[in-house]
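So, here's a batch of structures to check.
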Structure 1
Amino acid sequence: MTGMTRRQWLKATAGGAAATLPLLRIARAQTSGPLRVGVILPRSGVLAGIGQDLYRGVELAGPILRDLGYPEMEIMEGDTESNVQTARAVAERLIEAGAHVLVGAFDSGQTTAIAQVAEQKGIPLIINIAAAPQITEQGYRFVFRNFPTAPTILSNAFQQQKEIFARVGAAPKTVVFMHVNDTFGTAMAGGIGAVMPKFDMPYRIVETIAYDPRARDLSIEVAKAKAAGADALLMVSRLNDAILITRELIKQRWTPQAVLSMGPGWYEDQYIKTLGKYSDGPMSFVPWYDPKKPLSRKLEEAHARAYPGTNLNTNQVFTFEALLIAADAYRRAGTTDPGALAEAIRTTHITDNVSIGPGIMFNEKGQNDGLVDATIQNVGGKLVVVAPEAAAVADPIWPMPPYDAR
């Protein structure tokens, strides 16, 4: 239309693009203002209770990080609706809306979908909670996880179970292993066979029962577990099913010696509030916070003021730390450029943190492999650390008090 040949037009536009790209890179590197963090959590759907609990960590983080002198952050909220495909779509939407960093998403399946989007778009993802080991085995450059993998959780759980058995002078001889059949539960189930033989446990698994975390009735599963005649339950659960299973234990008049949970559900505030005195007894072997660290005390105090009558837990601790990682990287990078932020996250070295272990650092796979779990027991509506002994504030109660005698 202008009289230019196709060859002349291609040459001119190619030259224009070549001249423009460096300017775009410079402008991006000089971006200032608040760091926009897309926080993606299951705020509705089957995991809604846990999602709301996770978001408390976001609400607690702002004032604490400001007091510590970290730069301003702007939170962009995303709801996965407890669905993998929705999680993927939300990640894409937040990136298009200008998120510089993503945080999320608790469920391993949903987190895997977000990780794929983050890597494709070149936007850092800081995983708050998700344990499936394959997430950090893909060679990703923009994915970082400050949470232990399923094999690490299992190893810690078996170590601390043996410690507890030695301290109480008793141990189950048989257990039934019940687990949700989602990504996390399947990963944990797969890890049992590989990890458990290394620890010479005093019990054997006499029955394995997988179930859907969306199930509304688990009476058949509990009846099957009871019929196995096992001494204890070994659990990988979510919140709703932990409540359903406990109600069935009460209804079917079966109190095992112990409920040994390697995951969420049994320590949730909603579990304790819903079941009252019947929530006492279960032990959870989970990533936790070190009550002796100064920042842990700050977080505990802030939580007590904001949410009186509730317990600080894994959900808030690791969501808080994900935002701590983002703020620390932004302060060191001095830019919102995703590549620079990813490099800053890669070289993270935070020792003033809250989780148990030497601090927050990432290996070449983007995994913090220095985290240590704790054993917490539900006692009188509180979550009490009973192992490892160095961090314990109480002795474990063994066996569980019978449900029909409470």
Structure 2
Amino acid sequence: MRATGAPDTIGAAATGATGSMDETALSITAHDSIHAIGAEVWDACACPEAADGGRPEDPFTTHRFLAALEESGSVGPGSGWRPQYLTVEHAGRVIACAPHYLKSHSQGEYIFDHNWAHAFERAGGRYYPKAQIAVPFTPVTGRRLLVRPGFERAGRAALLQGAILLAERGGLSSLHVTFCTGAEAETGAAAGLLPRQTQQYHWHNRGYGRFDDFLADLASRKRKTIRKERARAQGFGGEVVTLSGSDLRREHWDAMWSFYLDTGARKWGRPYLTRAFFEIAQERLRDDVLMVLALREGRAVAGALNLIGRSALFGRYWGCTEDHPCLHFELCYYRAMDFAIESGLQRVEAGAQGEHKLARGYLPRPIHSLHWLRDPGFAEAVAQYLDAERAAVAEEIEVLTGYGPFRKTDMEDHE
């Protein structure tokens, strides 16, 4: 599609298609390295709220996080994730960008389209490669169409137009925008992409001053169960520590890497992240990281890795070398809630799947994605499927919310 290292100017978006700005067209370009786009330029689109030195809303779309994935070899050659970061320029200034990749498989996405791929290929089509606007290996909702403030309409439209043009030019089967915001889903649907809705479990902080305030919102039986779980977990024979920033040392990352390897081998067959990613994280990402470790006789036997955003804590990885009852719940869910309450965060997102989270106060929330399929017949079939799926997911969210642990009046407040 282009020589490695050379940016690919996809084309110019007409101002009429992207919102009236002035007579200058928008130039859309694809880059095969995040380093072709300066950190300040990227972050001005990805996290303008952090310009004052504060935390980004979404730590996963920052230049430093995406660069860590690329430099560590977690994405790039041999990974099935080939970077093609998109930028949109107006009057010589980048006003929008997107983490865009060519994919040779559907691994590490968490919005599953394996059945689509099988159906398309059984019908004689070629599903891979496809295009993906996403943060690799990260089932976390956030802005995927990253736009400087004031350019939202034009920037989002240009990024979608550019990604579709790139897919058409390359003969790709499809483009997917996963874990996008509701506003982006509406923009994409208006532009003709197919909206999809799935669900995930999140915990919301209702202004709690301490964990017991959260427990007071629960039905009596659920409250007692959680207290018993916490007591049982904390009796594992060691201590639980919460570490971030300068408190994190290389031995902590060594332990987390061993946990990650074990969990990855059991869940995915092979881990997505490389060992080098953990080394880079210690150097450049540790202020974004919250690590919760269970130590027994000074040795880490279990751990959970989270990233900290401006208003949320995002649970990412868990693992252990020893099995202890309820320790998973304590490290991944309850300590995350403790941290969110102490830090004034609005919510905890504890990763993909897991109905067991429901009993612990994590309620189902809709997750959005967008899909463009080049073949019209295939697109029509998928559209019909998605219509039925959206209705089923909405019903499932309503039913599961009713099974949550909150007292009835409090449950209604959570809806």
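Can you spot which of 1, 2 the value 0.70 was calculated from, given it is FRET efficiency 1/(1 + (r/R0)^6) of positions 177 and 337 (r between Cβ atoms, R0 = 35 Å, to 0.05)? Kindly include the intermediate steps, with their values, before the conclusion.
Details: 1: 0.15; 2: 0.70.
Only one of 1, 2 returns 0.70 for FRET efficiency 1/(1 + (r/R0)^6) of positions 177 and 337 (r between Cβ atoms, R0 = 35 Å, to 0.05), namely 2.
Thinking only about distance in nm of label points 7 Å out along Cα→Cβ at positions 321 and 377, which of 1, 2 has the largest value?
Result for distance in nm of label points 7 Å out along Cα→Cβ at positions 321 and 377 over 1, 2: largest is 2.
To which of 1, 2 does the computed value 4.0 (distance in nm of label points 7 Å out along Cα→Cβ at positions 33 and 297) belong? Mind showing how you got there, number by number?
Numbers: 1: 4.0; 2: 4.8.
Matching structure: 1.
For which of 1, 2 does helix-only ellipticity at 222 nm (-39500 (n - 2.57) for each DSSP H run of 4 or more, over all residues; to 500), calculated from the coordinates, equal -10500?
Here the read-out was taken from 2.
P(r) over Cα pairs in 10 Å bins from 0, in percent computed as 5, 22, 31, 22, 11, 5, 3, 2, 1, 0: which structure among 1, 2?
1
If distance in nm of label points 7 Å out along Cα→Cβ at positions 185 and 257 is computed to be 3.8, which of 1, 2 is the source?
2
A short reminder: the numbers here are calculations on the coordinates, not readings from a lab. Since the model is a prediction, treat every value here as computed from it, not as a measurement. Cβ atoms are built from the backbone, for glycine too; each structure is taken alone.
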